1. Can you spot which of P, Q the value 13.2 was calculated from, given it is Kirkwood radius over Cα pairs in Å, for residues 23-78 alone?
2. Can you spot which of P, Q the value -21000 was calculated from, given it is helix-only ellipticity at 222 nm (-39500 (n - 2.57) for each DSSP H run of 4 or more, over all residues; to 500)?
3. Which of P, Q yields 16.4, 52 for Rg and Dmax of the Cα atoms in Å, as computed?
4. Identify which of structures P, Q gives the largest calculated value of distance in nm of label points 7 Å out along Cα→Cβ at positions 95 and 111.
5. If relative contact order in percent (Cα under 8 Å, 6 or more apart) comes out at 19 when worked out from the coordinates, which of P, Q was used?
6. Using distance in nm of label points 7 Å out along Cα→Cβ at positions 63 and 135 for the comparison, can you identify which of P, Q gives the largest number?
7. A value of 3, 12, 15, 23, 22, 14, 8, 2, 0 was derived for P(r) over Cα pairs in 5 Å bins from 0, in percent, for residues 71-142 alone; which structure in P, Q was it taken from?
8. Thinking of P, Q, which structure, once distance in nm of label points 7 Å out along Cα→Cβ at positions 15 and 103 is computed, gives back 2.4?
Structure P
Amino acid sequence: MNAYLFPGLELSPRIVEQIVKQIPGARYDDKTDPDRFSLREAVAHLADWEPILRDRIVLAVEKPDSPVQGMDESVRATDKNYPAWDVTESLRTFSAERAKTIAFLRSLAVEDWSKAVDHNEKGRQTVMDQANQFLGHDLYHIEHLMGFFEEKVAGTW
């Protein structure tokens, strides 16, 4: 078991919330990179994807070796209209959904962690692989959101 898994999973929503609190609402729709989400879209994405990623783990436990299809994040962002999402509500949703993910993972038996799905793009992914990917996904978006904070600190607004 990864000793850092649960502390990291628990901390991520709080980190995202603390970053967002430092950014004025008028900046939520700005982009630090034209190829990445705005702050509003990034937080919506985290809230939206949490149950999707958790459901893949549930599928691995309940129906091992099931196929899983990759999804285009940009298409989903457009389909779900991330630019219209309320940031405060997205933060609440992300935190609540993450709590459900943690509760599910804590309920697993030792043997469940080696069960897997077959992802069409990533291949075989065990429950452990997928749980650890949450951390990488979180850090990718935290790094992105830090760009907004760094611009504020640097005074480049």
Structure Q
Amino acid sequence: MIVMGRVIGAYGVRGMVKIQPLSEDPLALTRHSTWWMSRGTDWHPHRVSDARMHGGTLVALLDGVPDREAAAALRGTEIGVTRAQLPALAPDELYWSDLEGLVVVNREGECLGRVVGVIDNGAHAILRVQSDDAGERLVPWVPAHVDRVDAASGRIEVDWPADF
């Protein structure tokens, strides 16, 4: 499942949910009539009756969510789509979710850890790299710091110091 958003609360009184988009295109979820939702490992489909942008968030009406209380109870739920629902990629493209689990190595050959997530800060994406010894590092996802991604071998090469 490719996580593309998270419910952050209720919107209005009719059972609409407010969603923080987690994809590069905040409207990407609106192009799908069925969303998969989970609070853990089990994913369940939900039909979308209406979805639109409202400020920097999405608001959506989901079948089976009758009122504000039911919508509020979904807070924290992740929203995703199956990989098959996503558009095909060009040979040099990838989805952020493809980066999770890849090993990050700097130019000196030092292993910085594994990618545990990607943050979009508005200006550019940031890799969340976790290691046992140094904890979490944040590496900007920009050409000046990312030299090469080899998803097939599970490796990202970066220009980033181990002590930063």
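1. It was calculated from structure P.
2. Working: P: -21000; Q: -500.
Comparing all candidates, it corresponds to P.
3. Working through the options, I get structure P.
4. Between P, Q, the highest calculated value is found for P.
5. Q
6. Numbers: P: 3.0; Q: 4.7.
With respect to distance in nm of label points 7 Å out along Cα→Cβ at positions 63 and 135, the highest-scoring structure among P, Q is Q.
7. Among P, Q, the structure yielding 3, 12, 15, 23, 22, 14, 8, 2, 0 for P(r) over Cα pairs in 5 Å bins from 0, in percent, for residues 71-142 alone is P.
8. Source structure for this number: P.
Any read-out appearing in this document is the output of simple, stated calculations on the displayed coordinates, not a laboratory observation. Note that this is a predicted model, so its numbers are computed, not measured. Cβ atoms are built from the backbone, for glycine too; each structure is taken alone.
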